[in-house]
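Visitor: Listed next: structures, encoded as structure tokens.
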Structure 1
Amino acid sequence: MAVAIAQRPLAPLTTWRVGGPALRYAEPASVEDLLGHIDAAEHSGLPWFVMGRGSNLLVADAGFAGLALRMCGSWHAVEVGGRGSDTPSFDGDYVLAQSGASSSAVVSAAMAAGLGGIAFLSSIPGSVGGAVFMNAGAHGAQTSEVLLGARILQKDGTIAWKTPAELGMRYRHCALQGGGGIVLEAAFRVRPQPAADIRQEILELARWRRERQPREPSAGSVFRNPPGDSAGRLIEAVGLKGVAIGGAQVSPIHANFIINTGSATARDILALIHEVQDRVAATYQIELIPEVRGVGLVLAR
């Protein structure tokens, strides 16, 4: 088992670019390696978490007093119609991706084989594991709609394939968020589509993002949309679009994005999250629930 690195800065590994170091940091090379790191952490009484590509994490300024695990190297593999020793017999065309692969890499691999139907994943900046864990979505679609199944390392150390239904996936929710296991790989349903059409769809989605989303460091949408409404609309309606605390600012372009203007701290971002929640709750009696996860800090009041 590779030795964990001590005091690894996490800010450069997150899209918000804030936060302190992890007490321990490791990039497991295999399932056995992953289990070894987890066992070592638990034996030492250290908390641990899997950070993916850091696109939905707010790391405390003081860092994380535990083990941060990041799926790199072989965990980036993507294969069209790939089969492992225990991969279920999925019907139709599919793409098999390891948990550390980017969502856009899955789209690219499928496109190269003339397979589409998953272009929206190119708009999700995180990893495959993170997309399943968060049931991430974009442009009115969500991961569970194209997910055939995910291979999960369960809490008891066993490994099993789970369907979206078995994972309890619904809007921005998955049962794994309660500590039910770690995503190792996932299979996505695709369908025949000309590569030129897929490429055009990806380009149109990218243009939409450039025109409607900020370029500054952020974690994407900060809050879930409440039923029948839009978090961005509510935040703008209470007059918080463009408002800043320290180096953190509610984006002037999209109110459900909090951006790092260059000098933000995790404390600034957290204070702004709470200000948004308080203002919307006071005006509309609606509780905005964060999509982002706190590491070394608690997002809830």
Structure 2
Amino acid sequence: MTDKFISIEGIAKRYPGGSGATTTIFENLWLSMARGEFCCVIGHSGCGKTTVLNILAGLDAPSEGAVIVDGQAISGTSLDRAVIFQSHALLPWRTVLGNVAYAVSSKWRNWDRAKVKAHAQKFIDLVGLTGSEHKRPSELSGGMKQRVGIARALSITPKMMLMDEPFSALDALTRGTLQDEVRRICLETGQTAFMITHDVDEAIYLADKIFLMTNGPGAVLAEVVENPLPRDRGRTDLHRHPLYYALRNHIIDFLVTRSKTFATEKPDHDPRNVPVVRIGKPGLTIASSGEEQRQTWTPGTNPGLTA
């Protein structure tokens, strides 16, 4: 990757335990993202996904290592990085407009009220909440609250949008609608996004790259899977793409089996040289260190990767 807009360099997170012991959630984690990429990280609970996101947001500090965003090391929170949490995290006493305007005025403190309102309204319209500006969170559905959270995050024009399973608590129909909205907005605006999810289909639909984490504690980034599906993919025809099931089976195979056995199967795994998996037709390519290994893949079969 030539444009390392976001670079996580050798970070670790350790917590003190009983009797002077230390629990290492993950260590020596290296990954990078290009500007405008949408990346998802998948792994079982306890592998440190949310901790990585919190470190990116500046809400937590790594035990060692550094995170570089647009050439600057992260040393705390910043309005250049917006977070959308699992819960909407709205201010209950403020209206839709008030919640978004609060974020806008926090970034541009010298703007007058009319300019703040106009800017906030633009993003309220963008997420489809026109007409609900004066409703408070108690008057909104779960999906509408998350729309407000998305509008609030986008309104500060962040360099990076961080999402911690933002749709996990929603019903399937609402979740699908918001996934469509987020994908449309990110494609239209070129927004760089980093998202945690447990939903394989969500990752395949939204992400350009999918980071696969092994089980924790002591988790490592095992693979970076490039999404071979076209960027203009649609939800209704996603499953018809000839590479969809090969991609999905590869990720599920990792989550079910290889995430648990990776440490013993790959004791020589180099965290600074994580394999990039490219699933293609008619073959499957694993690229690492500039070298390529090829394995034949037949549609409808498990490719049986050994990265």
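Just so it is clear, none of the values below were taken in a lab; they were calculated from the coordinates. Being a predicted model, the structure only gives us computed values, none of them experimental. Cβ atoms are built from the backbone, for glycine too; each structure is taken alone.
Visitor: Upon calculation of log10 I(q)/I(0) by the Debye sum over Cα atoms at q = 0.17, 0.20, 0.24 Å⁻¹, for residues 53-100 alone from the atomic coordinates, which of the structures 1, 2 produces -0.62, -0.75, -0.90? Could the numbers behind the result be given before it?
Guide: Numbers: 1: -0.68, -0.79, -0.95; 2: -0.62, -0.75, -0.90.
The structure behind it is 2.
Visitor: Compute FRET efficiency 1/(1 + (r/R0)^6) of positions 141 and 261 (r between Cβ atoms, R0 = 35 Å, to 0.05) for each of 1, 2 and report the one that scores greatest. Provide the component values of the computation, followed by the final result.
Guide: On the way: 1: 0.70; 2: 0.25.
Largest value of FRET efficiency 1/(1 + (r/R0)^6) of positions 141 and 261 (r between Cβ atoms, R0 = 35 Å, to 0.05): 1.
Visitor: Give the label, chosen from 1, 2, of the structure having the highest value of relative contact order in percent (Cα under 8 Å, 6 or more apart).
Guide: Values: 1: 17; 2: 20.
Comparing 1, 2, the top value of relative contact order in percent (Cα under 8 Å, 6 or more apart) belongs to 2.
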